[in-house]
Structure 1
Amino acid sequence: MKKNKILWVDDEIELLRSHIIFLNEKGYEVATVTNGQDAISEVREKQFDLIFLDEMMAGIGGLETLAQIKEINPNIPVVMITKSEEESLMHDAIGGKITDYLIKPVLPSQVLMVCKKILEQKKISGEYVAKDYLHDFNEISRRLLLDPDFDDWIDIYLKLTNWDMELDIHPEVDLRQTLVEQRKECNQEFSKYVEKKYKNWIDNVGGENIPTLTTQIADKYVFPQLSKTDGPVFFFVIDCLRLDQWLVMEKHLTDFFNIQKDYYYSILPTATPYARNSLFAGLFPSEIEKNYPDLWGTMNDDENSMNKYEKELLQNLLNRRKISLKNELKYIKIIDPEVGRSFEQNVLSHKKTHFMAVVVNFLDMIAHGRSDSAILKEIAPDEAAYRSLTNSWFQHSSLLNTFRAIATIPNAKVIVTTDHGSIRTLRGAKVLGDKEASTNLRFKFGRNLKVDDKHAIFIKNPLDYKLPKRGLTVSYIISKEDFYFVYPTDYHKYLSYYKDSFQHGGISMEEMILPVITMETRV
């Protein structure tokens, strides 16, 4: 095994001989020099994994040596050793990009701990990660045998998601495939659970042992804020936001807001025309069709047309709840970067707005665009890369700048949620239907639909699932787990084309278990 190489720079190096022997015994290879000039020469000629650098030396001082070392190799970790505890010196050293510092006199055990922290942290933490995951793996497997309820499923999904993100940090821990297989098993059991319980949920909304559903979000999380704060209330709906994507985004917001997370279950199908309309209307799709036929009847089956009355549905919900706003309800849909930048620049003009709803479509466009773009598939070949892509977008997005601007508004409240998530589809399910059937990959409606019931649930009477009837002989199918629908015509072509794409509309933890975030400004 290759030894880590350390360079120790100190003009009194003979006094540190016992420390160096101690490090050698612990498996490190230590070279020594007594001045800054020699240290710079050594760094030019050799590769070191870590440098201990005395701050007070004759000739070139520690800070100047540090600066020249960083010019040669900016990535090498440097630990400054100093007699001084002056704060200004520490600022100078930290500004010069030291990795750590020690105050003289130093003990051998202190030096060893710094070496382990810098050089072996990933290896040591990786060992603990593997141990902890195997414990949770067994715990999740045990819970699957105990008939988990909806709260248990949220907890299981949180554990799986957190481990997904932990393994992003520790790719050297060879457990990714184990986690993938366990997630697949969990989605199989989750699909059975939802198929068994869903009709009871939608028939008994708000009852005991019923999870919070899409139709309750405004009443439970949004409207109460309208009377709790003197500031504006912003309701952001980020289309197609998975929990792991939110957790990536949240890291950039913790310095600006106090953040509280809750979770809810999306209605079926987990698709924008159904779930987002229900989110704004506080009604199931069949109820929207019944109560607002003038709105529903003018919608076509494409997503843009199906969601063109969100503001009206939200206003009708406010009216039904007899909620009077101090001023007019505001609504904006951000469908491209230009609209996002314009909103970012003008968001502070809404300080006196009582209630504003904002729909952000970007993540949904990434999910759909990845199916058709070889470049996006190359950039985001799997969930880990998909999270990374989300992080990169959010860091440089007008949305993050908008949140930061809102954070400066006293008493502002921000509720962030989504209408559905997405799942990486890996298995095709052959489906039969007439030529008028809908084209969706994770759910379909039409006449004479046929599919293996292991891959999907069949809904003969749409009203049983509070879905629009659409005609006497029209039925729905909704896919389970990670299946996607493919017609027999050109079967292998489309099987290959849509495999490994992010889709929504079906039953999976990723699509159905969704975060609701309440953010409170700190000013």
Structure 2
Amino acid sequence: MKKNKYYPLIILSAIFLIGLFLRLYRINLNSPALYADETGQYFVFKSILEGTSSFIEHLIKLSFSFTWFLGLKPLGVRLPAAIYGSLLIPLVYFLGLSFSGGKKNESLVFAGMTAIIPWDFMISRIGHSHIPIMIFMVCLHVLLYHRAKTIKTYILSFLPLGVAMVYYPSVIFIVPFIVIHFLLEINKLFDRKFRLPFFAGLVSLTLVFGAFLSFRFHLFSAGGRGLDLVIWNDVNTPWQTDKYRALSWNSEPTVFSFGLPPEKLANKLVYNRAMANLSTFAHNYFTFFSPDWLFFKGDAILRHSTGQVGAFYPFLIPFMLYGAFVFFKVADKKTKQIFLIWILASPIPAAITKDGAGYLLRVVTVLPFLTYFCALGIVESFNLIKKNLRIPYGIIVGLIGLYSAYYFFFGYFHVYPSLSARSYEYGFKELSDFQVANNNAPMLVIWDGYYHNNDFRFWQATPFSEYSSFKIKETVIGESHFNQTFTNLYFVNPKSLNDLQRFLSVFPIKYIVLPDRYFINYPTEIDAEFATPSAVIKYPDQTPALRVYNLEPK
């Protein structure tokens, strides 16, 4: 009896430990390299020690980086994500129990799949721990919301969702759909006389909380990241539409142009900004339901995918489809509605942004639901097999699953570091070490912006007081903007060789750094100006990443 009672928790514990091991294995090694978004976290958390953050900000910052007590190491940056990604494993087990009405086998497969599935592993291996925190809180919300029976329990279920919005504001775009469903659900629980006051209070609270988040994260400010990324503010969105519009000018009037030159009326109906926005939105949206993204390649950004496998293993295709079929056939109305809301609404945050096609981090909230379909499909597929063939069938499915996982993890640990090096902007740790080894001599890095100042400050462990007190100085020479980010570090995306030469004649630069052309198309004459590098920092595949030239006469 005890064995039957406790075996699910024993198995779940084993699954959790396996998942935790996979996420922690070799995580303290700088491969793949930390890139500037990750190294920049250090200074955020050092600000806590200076007392420049509010209490809430302290809690948030302390939760998603451990550099404040583990030091400036990959472990300090990436350990939190590994832990939170692992904690999702037992949570989805209980989520599966809720969805399935207490079926333990189905829920264990759901947890086991989450332990080895590519999408959860990838978000657990990069120092963006706000993503696994967010998805954990979303799943916790869904669990509480699914189980809610009273107005009080429904309202309490929104607390984790509020936390999720704080950690990753993209969730805000999904919340209105949840609120609409919530209103329909609790409408059944209210006496008529209490409905209007409650709904008025709820709307007011939602508006206040929404305004707070908008202000806190500058979602709608002119210089905020939210409006900067949306497709309707991107000058490149109507490029294809404008091309077609221009081509139509070469045509004669027809009945389809109402007997007029196309530009007079028809172009305004067919090739306009609204249609361009809608087309881009639809393209972005449906990339997340393509087999290529789901099963074969994943996110084109190799920080979020190995490029060898999608968010799911290819062998799961029939199980996901069959699981979805069974689910919508047998699940109760409320459960179906919850799934539909999250599956259909989750791609919206990515779809409305200019770089959103296939962007894993902005659509990760859909993936636990699709993973559940896979788990349900595997378990239910046994009912399609004759009883005397179920054991061989299970062995075959298990072996295929284990090989798929082995294929993924072998590729991750042996191929991925070299394959993804450019996505991780490899070489800046080595460049920072080079500067230190050469007496911190002044260095000019050819780069579009000064994004990688973070790398130098992180790896050189710059005292926070020095970092925070130094104000970035911009020098404009000709058409080029030179940015001094520290006493001995400059960045520029030069527009001409003449601009660069004028700058070097005035500022005491000892080393100039030219990057791999993958990153930036700097003028070819600049490359020709410096014949032989004094140092070459190479990618793992031994091709040049950064070339360092000594400007002082030997």
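Of the structures labelled 1, 2, which one yields -13500 when helix-only ellipticity at 222 nm (-39500 (n - 2.57) for each DSSP H run of 4 or more, over all residues; to 500) is computed from its coordinates? Let's see the in-between values first.
Values: 1: -13500; 2: -17000.
Derived from the structure labelled 1.
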Subject >> Highest-scoring label, criterion being relative contact order in percent (Cα under 8 Å, 6 or more apart), among 1, 2 >> reply: 1
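By the measure FRET efficiency 1/(1 + (r/R0)^6) of positions 281 and 433 (r between Cβ atoms, R0 = 41 Å, to 0.05), tell me the structure among 1, 2 with the highest figure. Spell out each step's value before the answer.
On the way: 1: 0.90; 2: 0.40.
Comparing 1, 2 by FRET efficiency 1/(1 + (r/R0)^6) of positions 281 and 433 (r between Cβ atoms, R0 = 41 Å, to 0.05), the maximum is at 1.
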Original post:
Which structure, out of 1, 2, was distance in nm of label points 7 Å out along Cα→Cβ at positions 113 and 169 derived from, given a value of 2.0?
Top reply: 1
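Only the coordinates and a few stated rules stand behind these numbers; no lab work does. Keep in mind that what you see is a predicted model, and the values were worked out from it rather than measured. Cβ atoms are built from the backbone, for glycine too; each structure is taken alone.
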